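Multiple structures are listed underneath, in structure tokens.
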Structure 1
Amino acid sequence: MDITWYGLSCFRIREGGVTVVCDPYDKSVGLTLPRLRADIVTVSHERPGHNSIERITGELKVLRGPGEYEVKNVFFTGLTTYHKRHEPEQPERNVIFFMEFGDFTIGHLGDLGEVPSQSEIEELDLGEVDVMMVPVGGGDILDPTRAVEVIGMFEPKIVIPMHFHQPELTAPWAAQLEPVDKFLRELGVTAPEPESVLKISKSSLPEETQVALFTMSQ
């Protein structure tokens, strides 16, 4: 399996001849997403930073709601969650997706802002989570403290932080995002050397949770 990060919450996952792209963005966020080809696209919520499927080519199956799906022998489970609550406003929906590529389980938490309840996690009926992409920048999504809490609930083997401060982000909401270093301090780990592509196999997974950082692909 290989995983590539394109900034914000956008990742490409390739395994067994199947390509999944998560949360493609448009140029209004300040970044330019290259044209990517995929079989499946997941959309956590309907905002330009996460739903720009026109940037993706191929005979696409687009998943943008809760439920269970099977596409090209990959099993997806989508669960309704929410952005951070701002009373008295109704919080915006966010869908987190877990993907099973054979014996690999990958989680992408989109713009999760509220820590799920234990009953919601049990509803997912997951086994071990191998890799999980977690928003950590604060604002309407998980701040570093709550991100660490969510990681403790799922106990993934590899954590990939996302949706944190990047100098190139120019959207109005980007000003409130915290740098990834704050999350790393909260988790109590030293920043690992960033990678352009994460290549992993089931046998190479660590026994205890580790963090992977990326250089952004363009």
Structure 2
Amino acid sequence: MDQVIVFDMDGVLAEVTESYRESIVQTVRHFTGKTIERDLIQDYKNRGGWNNDWALSQKISADLGVDVDYNTVVDQFNVFFLGPKGDGQGLILREQWFPKPWLLERLGKKYELSIFSGRIRFEADLTLRRFAPQIRFDPTLYADEIDAGKPAPDGLIEIQSRRPASTLWYIGDTVDDARCARAAGVPFIGIAARTHTKRGELVALFEQEKAVAIFENVNEIEEIL
């Protein structure tokens, strides 16, 4: 039976501290005039239900006393993240690629590789073209292509339906990833970096969600599998 490694993108394949996370900081500052700490963002993420960074930016702004229309938040977030012209010249350029050279090529010889991410396809494609244009991920599935995002299991269920004879593994870095996998009946491997300021809390959440393994970054996956 074929095995499919399904990767989340943010925090797994791409380092997004200075892209998505910084876009949240700048969006909240734009609407509230207040600068939040990155740990506050992680606190919301660890509560679950905040996989959508646009919605999270709106929520944090509201909790700081400023209610903003969702579409207005999305537009301003994208000015920071994608750049004023929306052409990928914003904070997305600060992203770094986690996998070391040839890791994905080696994995691709033994496993099928797939992606299920809370990004929209346009944003994911920008990063994949930049860092891994030669890697075949099939299928790829993004937030704008499913009805219910994580922690709902819809995305993984859809990928399983496209690979009915395959065993899936899902690799993610948030409790929403873990809950999505558990609801879909897919084994979950959690990433919790040693430098993560909330690592102990995150590891405990992964353990509660029955993660089959927890490791520091995606480059350890070969020895685990």
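-12500 is what came out when helix-only ellipticity at 222 nm (-39500 (n - 2.57) for each DSSP H run of 4 or more, over all residues; to 500) was calculated for one structure; which of 1, 2 is it? Comparing all candidates, it corresponds to 2. For distance in nm of label points 7 Å out along Cα→Cβ at positions 172 and 204, which structure out of 1, 2 has the highest calculated value? Top value of distance in nm of label points 7 Å out along Cα→Cβ at positions 172 and 204, among 1, 2, belongs to structure 1. Computing relative contact order in percent (Cα under 8 Å, 6 or more apart) across structures 1, 2 gives 18 for structure 1. Of structures 1, 2, the largest value of mean projected area of the Cα convex hull in nm², for residues 28-67 alone belongs to 1.
Out of 1, 2, choose the structure whose coordinates give Rg/Rh (Cα atoms, Kirkwood Rh) equal to 0.95 when calculated. It was calculated from structure 2. Computing mean count of other Cβ atoms within 10 Å over residues 36-43 gives 20.6 for which of 1, 2? Derived from the structure labelled 1.
Any read-out appearing in this document is the output of simple, stated calculations on the displayed coordinates, not a laboratory observation. This one's a predicted model, so the numbers in the text were calculated from it and none came from an experiment. Cβ atoms are built from the backbone, for glycine too; each structure is taken alone.
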